[in-house]
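Q: Next up: some structures, all given as structure tokens.
Laboratory data are not the source of any read-out in this text; all were calculated from the coordinates shown. Note that the structure is a prediction, hence the values are computed from the model and not measured. Cβ atoms are built from the backbone, for glycine too; each structure is taken alone.
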Structure 1
Amino acid sequence: MSASPLTFSTQYSDQDWPKITAWLANCYWSPGIAQQRVEQAAQASTLVIGAFIDDQQIGYARMISDTVRFAYLADVYVDENYRGRGIAQQLTQRLLDHPILQGVTRTLLQTTDAHSLYEKLGFITVPYPEKLMVRNNPQPLDFTQAAN
């Protein structure tokens, strides 16, 4: 018996938002995030993508972009039972290859623990950190709560 095929969807309506929320709420970058916030972030994104086996979602990622100058890769996640199979790389590559992003001159991401994954896809550590700045909200929102 052959393994079930891995499929992908960029349709917002195909994503399993409760499952994605459960994953992201347990990640270091979005601890405790509420489902409404996950969906709000996805709706404001340029693209979302899910990986599926037998109609069960096993991975997710999203891209925020102006479709001209920059894109930002976020929330790449693969279910623990399916890691080590190249699924995160496929999710990311499919986003990078999407026609709407082909004119983008720079794609950014932030990671604590997946540098080798992204290096395989052409990402490098910022060679000029003195040119990159960040502004953190002095009063960050509590994204564990639904928006008012």
Structure 2
Amino acid sequence: MTAAVSPAETSDIDIGRLTALADVMLPAAHGMPAVSDVEAVESYLAQVLGWRDDLRQPLVRAVDALDPTSFTVDRLMAFHEEDEDAYVALTSAVAACYYFSPVVRELIGYPGQVAKTYDPYAYTEWVAEGLLDPVVERGPIWREAPE
């Protein structure tokens, strides 16, 4: 279960430019869609920035600094050296938007967070196989922490 978050305002970010940059970073390949194919930026950027508003200003810098018409992966790597915070914001926001898409999650076989039950009385295989027996036989060893 994800925490409820209010979507953030995205009017200060040129969604078209960001999507064009994102398509270079994550193009359609090997059966996976491009970012624009799943409308990842348009659909999820507000939610991503709702969780990580600290990415907003560096993301705006990245979108303003990079020209989508001549953008390449080599240019992305050079941008890392020029403005590391903007690079991190750009790559983090694009990846978050992309992998938040239900289409992408289904294609990679990720169902999302799934609640798992835990039985405190059940032993795992490695305990039953005796992997911890030497530790149990040795007994407790530790040093008292100084006060």
Structure 3
Amino acid sequence: MSNDVSKHTTGVAVEGQHEHTVDGKGRVSIPSEFRLALGLEDGSELIITRHLNERCLLVYWPEAWDALKEQIAQAPPRLGSALRRVVCGAARRVRVDRLGRIQVPQTFRNYAELEGKCFLMGQGGLIEIWSMSVWDLTHGPDAYGDYDLSTFNL
């Protein structure tokens, strides 16, 4: 099962990191660059779920979500069942409002420790939403010390 959902979509991919704020009602703005690339407008639907291994949220547009569900359907039965339960079962459909915001359900805000500053990171076929404080704890300067990165131009 490939991890690259973006190659199964209609060719739309988003990249980049954008800082935003979760407002008092739990809304966060989708970056205008992402809205433009995805053709999002008032009422457009997105799917939000939690990441399996990180304290962040994943946001898919319908084509990318359908591609992910197809990948899950092709997984071995036990894994597929677990992924459907945890990823698909937890997912919520949200709508983009006229100001380009989505409402992040409270359970997801609790899971990802989202309040105040956050950022949205385009990951090709999906968008990650990270709390700034969680990101700093898990992806700070020392987070990649166990990896041999010498072959990368980083």
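Q: Have a look at 1, 2, 3 and say which one yields 67, 42, 33 for Cα extents along the principal axes in Å, as calculated.
A: Source structure for this number: 2.
Q: Then there is this: If semi-axes √(5λ) of the Cα gyration tensor in Å, for residues 57-136 alone computes to 22, 16, 12, which of 1, 2, 3 did it come from?
A: Structure of origin is 1.
Q: One of 1, 2, 3 was used to calculate mean count of other Cβ atoms within 10 Å over residues 17-24, giving 17.8; which?
A: Source structure for this number: 1.
Q: 1, 2, 3: which one has distance in nm of label points 7 Å out along Cα→Cβ at positions 25 and 97, as calculated, at 0.8?
A: Computed on structure 2.
Q: Another question, then. For structures 1, 2, 3, calculate distance in nm of label points 7 Å out along Cα→Cβ at positions 81 and 121 and state which one comes out highest.
A: Going through 1, 2, 3 one by one, distance in nm of label points 7 Å out along Cα→Cβ at positions 81 and 121 peaks for structure 2.
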